[in-house]
1. Say we calculate distance in nm of label points 7 Å out along Cα→Cβ at positions 18 and 234 for every structure; which of I, II, III gives the highest result?
2. To which of I, II, III does the computed value 62, 45, 41 (Cα extents along the principal axes in Å) belong?
3. Given structures I, II, III, which gives the highest value for relative contact order in percent (Cα under 8 Å, 6 or more apart)?
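The numbers here are math on the coordinates, done by the rules we state, and not lab data. Quick caveat: nothing in here was measured; it's all calculated off a predicted structure. Cβ atoms are built from the backbone, for glycine too; each structure is taken alone.
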Structure I
Amino acid sequence: MAKIQTPQPVRGTQDIFGEDQERFSHVVETFERVRRLYGFKGVEMPVFEPTAVFARSLGETTDVVSKEMYSFEDRGGDSLTLRPEFTAGISRAFLSNGWQQHVPLKLSTHGPLFRYERPQKGRYRQFHQLDAEIIGAGEAAADVELLCFADQLLHELGIADGVTLQLNTLGDAESRDAWRDALVEHFQAHKADLSKDSQDRLERNPLRILDSKERQDRPIADSAPDIDAYLSSEASGFFAQVTEGLDACGVSWTRDSRLVRGLDYYRHTAFEFVTDRLGAQGTVLAGGRYDGLIESLGGPATPAVGWAAGIERLGMLLEEPKSIGPDAVFVPLGEGCEAAAQRLMNELRRANISCEMAYKGNMKKRMQKANAVGAAHVVIIGENELANGVAAVKNLETGDQREIVLTGLVAALAKK
């Protein structure tokens with residue numbers, strides 16, 4: 001009989017377990033706690049959407065749409081796509097559910113996303129992100145609040161050291177269009193010296209040449225005109241309000257006049273939190289204002305701003321998580337003792353006291369299990385203890401052991 005081959009995961013996916021799962025959970029739990037402090041409501045959307053949602057919002061000519069999306073035709077002949085990012089789906093939900101009545105609406109979510117790209121450290125084909133959006137607020141105060149949220153999240157995760165907030169303005173529509181024209185003129189004059197990718201971008205997405213990683217592009221990009229010369233007074237004033245708000249809140253930032261978002265619906269604030277602790281993949285959280293997106297999906301003109309952060313990347317920056325074991329491991333020894341232990345464990349868990357059972361093996365092996373899982377106490381129930389209505393409770397940190405009446409076990413083990 002032929003040996004059955006063990007199935008392997010799809011390339012670019014991962015099974016998250018052990019320390020990696022502890023890091024993952026800690027990031028999500030911290031995000032959930034901080035987002036409530038800022039009044040963000042949770043939202044859940046489908047993992048797949050009509051392909052048009054992403055094609056119209058991300059732009060037909062972007063690399064994500066043209067090369068990286070997982071799109072397929074369902075049995076009804078409709079083209080569907082596994083979500084490559086959150087913002088387009090949230091914008092679609094905002095329109096299709098009539099959430100305009102709730103503006104300004106502060107939303108947050110987290111979960112898996114899908115892109116077909118080359119897997120590398122911290123980058124997967126199925127990956128996970130945190131996401132926060134404020135829809136229907138055109139004021140600079142919304143940008144400041146989102147950036148304060150992001151900054152506090154990084155501090156509460158304990159990873160803010162060595163992470164820098166880089167900030168730029170893309171101006172209003174008038175400023176951006178004038179700057180774009182100047183960039184096209186500059187890059188056209190050096191077109192023959194640009195990389196092939198940048199030559200392609202010159203036709204469809206010239207702003208993206210500014211952040212090209214190709215060595216031959218850097219001198220040309222670095223000598224390109226800054227947006228500051230093209231900013232309207234209104235756009236300059238908006239950016240000043242953002243930076244003044246950040247200064248007032250004690251959020252450190254640096255200006256990066258080369259930081260861009262290539263799609264036309266982006267306006268005003270663009271930002272990235274970057275670090276050199278992840279090698280080439282230095283961005284841990286990024287976002288900006290996208291006042292034109294909802295209109296591009298067929299809705300009314302609606303200002304919005306948001307950010308996203310990779311859970312895996314944030315987890316990689318965490319210090320080694322402390323392994324937290326159960327409050328107690330039960331060791332039942334003798335007839336009737338296991339049922340009694342199960343009853344007591346049920347009572348403890350309902351009182352928010354964590355516990356496990358060492359089911360088998362001799363006393364030495366069961367004690368080894370308790371130590372291995374990092375338990376705080378061992379609760380031993382033998383036939384004699386059961387007959388006397390007590391349990392032998394050993395504190396594994398101090399080594400002290402005492403008998404405790406079974407009816408007083410919850411009080412004795414309750415977390416102080």
Structure II
Amino acid sequence: MDAHVSPSRVAGRARAPPSKSYTHRAILAAGYGGGTTVADPLDSADPRATGRAIEAFGGAVSWIDDGTGGASAVEVEGFGGRPDTPDDVIDCANSGTTMRLVTAAAGLADGLAVLTGDDSLRSRPQGPLLEAVESLGGRAESTRHNGQAPLVVGDAMDGGGVAIPGDVSSQFVTALLMAGAVTDEGVEVDLETELKSAPYVEITREVLADFGVDTEHTETGFRVPGGQAYEADEYAVPGDFSSMSYLLAAGAVADGDGTRDRDSDGVVVEGARPSAQGDAAIVDVLDRMGAAIDWDREAGEIEVRGGDLSGVDVDVGDTPDLLPTIAVLGAVAGGETRIVNAEHVRYKETDRVAAMAESLEAMGASVTEEPDSLTVHGDDSDLVGATVQGRGDHRLVMALTVAGLVAEGETTVTGAEHVDVSFPGFFETMADLGADVSVE
């Protein structure tokens with residue numbers, strides 16, 4: 001499926017979808033417990049994959065129809081701490097979060113679980129997490145002996161201390177903390193290298209606290225005491241700042257009257273209440289670049305209008321999902337936008353550093369790609385319509401759609417259906433704001 005985007009002006013109100021990160025963690029936390037209603041979930045392919053894993057472990061998951069094709073809630077009957085041995089292979093589809101969080105959960109089972117996914121997911125690194133599960137007394141191995149799925153995991157890990165690198169994926173830490181709470185010994189995670197994407201671990205700790213599970217920082221990492229129980233009757237998922245970034249960027253580069261000044265019509269994004277999400281940093285990035293942006297935290301609303309955008313330096317060590325959005329902003333802004341500390345962004349659904357460099361160059365931008373950074377030379381960039389590849393990556397598709405709003409001529413983004421991973425209804429939302437976009 002392709003998306004076709006023509007130059008457009010956008011203005012009006014939109015609501016970002018619920019947070020994918022919080023939805024994953026809340027559904028799995030409910031699975032570790034007895035019974036919880038997760039309100040306002042993101043109903044998309046990835047959280048559905050986590051729900052299927054809970055069912056494979058002996059729980060029950062019911063998505064409650066909201067009458068518009070989505071879900072107003074997820075009712076979860078959990079597996080009570082220790083998962084059953086699955087009857088069949090667990091297919092995590094394209095969801096890296098599911099794969100990593102479920103790997104540690106599977107390590108608690110008496111028997112063995114087999115986890116797999118699509119081509120993209122089977123190319124992503126899992127080795128440090130597999131080694132951690134084994135060092136905690138479980139069995140965890142790659143069927144191809146390359147640290148990638150398919151994985152075989154189980155044999156009832158005990159808990160204890162474990163050392164892992166922090167610069168591959170914060171999801172390894174999240175997985176171990178969530179599983180460690182129900183072990184007898186608990187789990188203490190020592191980080192061998194600097195933790196990248198650290199705010200995502202704080203999201204985990206926030207969710208666990210809401211389910212009555214204690215965690216703590218240590219001098220070298222994190223610790224979760226054992227013998228704890230997950231308990232929550234209801235949990236409400238907040239809005240997603242990663243998804244908001246595309247709406248806010250659209251307002252900054254293609255606001256309603258085309259002048260990109262502070263008196264123009266703007267885009268108002270609802271559902272933006274403060275949380276532990278690191279991707280709320282997009283507000284600061286836009287402010288530093290010169291957009292007119294105002295965040296009413298109490299109301300949970302962000303209004304953005306354009307300005308004379310200028311390039312800035314942005315460290316995405318904690319916010320890897322923002323790289324595609326910032327790269328597009330840099331192609332519109334004057335001067336240089338340097339996105340640094342980005343090597344781990346190469347290990348997402350695709351190599352997002354290389355993918356954005358290639359796609360923006362195809363659209364007329366001047367970029368410099370290095371192993372851990374991407375520099376966009378705005379003064380040398382004039383975006384023109386082109387056919388660019390979504391590469392099966394929802395974040396690339398949405399960011400390149402925003403670029404198409406200000407490119408001369410029509411832009412075609414392939415793989416448009418992948419927005420369903422995190423932002424079902426993205427194209428409808430953009431059209432409601434005035435974007436000239438169609439999908440076929």
Structure III
Amino acid sequence: MNDAEAHRAILAVWRVEHPRLITSLARMLRDVPLAEELTQDALVAALEKWPATGVPERPSAWLMATAKHRALDRLRRGPMLERKHGMVARELETEQRAMPDFDSALDDDIGDEMLRLIFTACHPLLSREARAALALRMVCGLTTDEIARAFLMSETAAAQRIVRAKRTLSESGLAYETPRGEERAARLASVLEVVYLIFNEGYTAARGDDWQRPQLCNEALRLGRVLTAIAPDEPEAHGLLALMELNASRTAARTDAAGEPVLILDQDRGLWDPLQIQRGLRALKRARDLGGASGFYVLQAAIIARHAQARTAADTDWLGIAALYAELARVAPSPVVQLNRAVAVGMAEGPAAGLAIVEALADAPALKAYHLLPAVRGDLLLRLGRFEEARAAFVAAADMAGNRREEALLRRRAAEAGRGVT
């Protein structure tokens with residue numbers, strides 16, 4: 001195994017093990033920023049050693065042992081020899097964690113370590129944007145580049161936001177905690193956003209060789225189901241779960257046998273999961289019954305439901321979808337929502353109507369590096385028969401795309417446009 005292959009293998013293992021590692025360390029150390037720092041130390045150690053020795057048979061155990069060893073080193077040094085840290089160090093050394101912590105269990109009605117850590121990271125000391133960025137980086141292991149794409153900002157700006165948030169939490173002495181009552185309610189919107197962004201990255205990966213990252217989608221779905229259990233009367237929790245279930249129902253149809261993307265209008269709807277669609281529709285009904293029909297996640301779920309309920313692509317209620325996007329743009333105005341509305345309007349009223357919306361977004365700062373802006377423009381131009389303009393738009397989109405599969409799809413579309421193929 002050469003160094004490049006070893007690094008790819010290490011990062012693949014890291015994506016799987018990172019959440020588990022940081023939650024275990026945070027629980028043991030009662031210190032979230034320190035736990036995150038130690039997980040990074042363990043990754044660095046793996047990058048240094050595994051290319052020479054190979055990936056261990058039990059990589060999770062190796063990473064945990066390395067992180068615990070680094071933790072003990074930290075806890076023995078300087079001012080860290082306080083009584084609290086001494087107790088934690090003894091716990092690490094004597095491995096007494098096998099005994100259940102009944103007091104903590106009684107105090108924690110969340111019942112999920114990963115979700116509890118996300119609630120911890122979404123601290124009121126931080127701005128809403130900083131909470132989500134920090135949780136995505138520390139807890140979920142998304143890269144700074146992936147987080148930047150999620151927020152449509154530069155990688156530098158995302159890195160600065162994360163660094164400031166970590167510094168704030170470190171200085172505050174943030175503990176691993178289970179917020180309750182009003183404190184939990186104040187964090188819930190940020191937690192929902194984190195789960196939403198985890199799912200989005202899994203549904204369409206920002207980088208890499210695979211268009212989808214099913215593990216992230218599955219983790220987001222699991223967290224969404226837990227959230228509806230601990231916040232049963234929150235319509236947006238049910239709306240988010242509905243959105244994820246309905247989107248995930250199409251997973252098997254979204255790529256072909258070679259892993260290449262298949263767009264929704266070309267998908268084999270026989271591969272859509274009917275049971276998952278039913279779960280999504282039930283969650284959507286619950287959200288509406290709770291009075292959340294105009295919620296950000298509920299409206300998005302309603303849009304996906306229109307697709308899920310169409311027997312064929314030709315049966316899709318594009319007028320209804322365009323109306324829902326118009327309502328979403330009113331509730332949560334953003335250039336991305338408007339871009340999605342342009343797609344629906346282009347299908348409902350014709351490509352010229354959709355293109356007018358897209359052209360109005362051309363100077364939106366948030367979309368300057370967003371590859372889907374020229375991609376949508378290319379599709380509308382193609383349908384209008386403006387082939388050379390469409391080809392140029394698809395090439396521009398491909399140049400911006402970070403995911404190899406998506407880039408390849410856009411370059412194929414550019415070549416088809418160049419041949420006058422619609």
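1. Answer by largest value of distance in nm of label points 7 Å out along Cα→Cβ at positions 18 and 234: I.
2. Values: I: 91, 66, 44; II: 62, 45, 41; III: 72, 54, 40.
Structure II accounts for this read-out.
3. Largest calculated value belongs to II.
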